[in-house]
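Pasting the structures here.
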Structure I
Amino acid sequence: MVINERRRHRRIHFERPVSVTTRHGNRWSCAAHDFCMEGIGLHTSWQAQVGEELRVVFNTAAPGSRPRAVTARGRVCHCIADGDGYSLGVQFLT
C-alpha cells in the first residue's frame, strides 16, 4: 500500500502530554503521537472540527531533562475516529 504524504518534513514518533485550548477558551488534555516541523498528531477523547484553530502547549525536552514548553497555534487538518477517541492532525500556523 502506498500512501501519498503531503509533508515536506519527516514525521517523528513523539509521545507527550499536550494541553489544547480552542478559540472559545475550552481546554482539554490529550496526547501527542507524532510531530514534524509543520504540525503535530494528537489522540483526543473529543471530536474537533476540521478548520478549527487551536492553541497547543507541549514539552519538547527528553524525559528527565529540564522542561521546555512550546506554545503553538494550529489548525485541525483532519479528525478521524480512532478506537476510544479521535486522531487529529494539526498544522502549525505562522
Structure II
Amino acid sequence: MISREVVFHDRYGLHPRAARRIQASLDGFTATVSLTNLDGGEATIDARGMLALISSGIRTGDRIRVSADGEDEVAALAAVGDLIQSGVDHPDVRP
C-alpha cells in the first residue's frame, strides 16, 4: 500500500460531477483506492463509491490522503492524486 497527501482544489468542493471524474480516473485500474479527509474527521472512503464521495463533505482546501493498494497502485495513485491536486472539475484560483 502506498499513499500521497494532496490538497483538494475544486472551488465547489466534492460535488457529483467531480466525484464522477474521480471514479472515471480509475477506469482500467485494479488497485483499491481510498481517500481520507485529513481536515474533516479522517473517515476513509472508497474512491470508486459515488455515494461515499459526494457525502464525504470534502471542501476546497481540505488535505486529502489518497491511498492505493494493488498491482497497479503506483499508476492509480498518480491518476487520482494528480486529478485532485489539479482541481478535478473547477480549479480554484491559487496565487
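For this structure, a couple of remarks:
- Ranked by distance in nm of label points 7 Å out along Cα→Cβ at positions 28 and 60, structures I, II are led by II, which has the greatest value.
- When relative contact order in percent (Cα under 8 Å, 6 or more apart) is computed for each of I, II, the one that comes out at 25 is I.
- Structure from which 0 was derived, helix-only ellipticity at 222 nm (-39500 (n - 2.57) for each DSSP H run of 4 or more, over all residues; to 500), options I, II: I
- Mean projected area of the Cα convex hull in nm² - structure with the largest value, from I, II: I
- Structure from which 1.7 was derived, distance in nm of label points 7 Å out along Cα→Cβ at positions 44 and 68, options I, II: II
Only the coordinates and a few stated rules stand behind these numbers; no lab work does. Bear in mind that the values here come from a model prediction, so they are computed numbers and not experimental data. Cβ atoms are built from the backbone, for glycine too; each structure is taken alone.
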